[in-house]
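Please go over the structures that come below.
Computed from the coordinates by the stated procedures, all read-outs in this text should not be read as laboratory data. Fair warning: this is a prediction, and the values are worked out from it, not measured in the lab. Cβ atoms are built from the backbone, for glycine too; each structure is taken alone.
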Structure P
């Protein structure tokens, strides 16, 4: 998994609503890049709603929020429309960016192991360096903690 002090791997990926998002194009702004398992599941929905609710505060702190999963752009568009989301959702269908950040990991549920996205948030500073990583995120209160860290940068 990526760690603080490393250069954040750059990416250009399709995003909700059409078009693409490129990490390096957001410099010198800060970026919160949060990886989540799947659109429209309970924890992922709550996390996206929490980041959306604080979007203006993140913007005031000079920070762009990007959610990323392996779901398609079509799935992201439905997810955004259904829940009124206002953050960028990037589609990493190939999984290359998830692998670059080390969030594509072996997981287990009900005694079965499988590969999936480990819910992780990465705070990237204006120079493109990883400032902080939150692995195995617990959703409740997480957006507030990330916002405080972004403001402190």
Structure Q
């Protein structure tokens, strides 16, 4: 057995949303903290953009599958309706909350640089695969929130 002089318990991991890409819309930079997560897979007022963030309490691939299915349904809807742009416009009546309710240091260090979640669905994030099966897999694409053009 080797005695330790120092034990370092921190990972030093720093969360970098979307790999640090700088999104722009019509030449204007997108400031992530000004956006809100729609169904935890799109960002308010950012057209034609979807992402996957997995569960903190289950396999990330479960969420990735749900997001992929949803995006395929959105694309099929766009093809059927002859549209090429989909955007979830932000609802100003929805109260902002931190993106994740997760106390890990790497999340807390980055929380101010992340999008927000909302106080109600479809802006509220859940860490539940069973909830997401109902709210993502079975969601109506023409839900009154998504705008197609």
Structure R
């Protein structure tokens, strides 16, 4: 049976933690999809953020999550809203694994009846978050690729 994994994210910006997750998945899976969500937390478009991923991982398949639901949370209603939306994006892909480092990974995997693969949940391998990078890009520049740093900084000015 072919192993097909996916992850979701804003990649705002793409950082070494995201890269570690994607690299782990691509080693373990036959195919891997990255769902890039829209967001207003940074000015780089979903297409620009997807290009960052494609530049580093040309074999990863990119899917876009435009006009995503704004209701988040791990409560039943929020999960249901998000999962109906996400199911529509991946509807024809026979995914077998979901990759994340977040608590919602279990919800996604359970909803889709697939394997939940947690990667570096405690952030021991790559101790960073996109929020920390957005708060102080210069202090955390070692956690982003040079081209991502340049494009992210340019849009932030």
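Things to note:
- Looking across P, Q, R, the calculation of Kirkwood radius over Cα pairs in Å that yields 16.8 traces back to Q.
- Structures P, Q, R, by distance in nm of label points 7 Å out along Cα→Cβ at positions 5 and 109: label with the highest value: P
- Source structure (of P, Q, R) for helix-only ellipticity at 222 nm (-39500 (n - 2.57) for each DSSP H run of 4 or more, over all residues; to 500), computed value -12000: R
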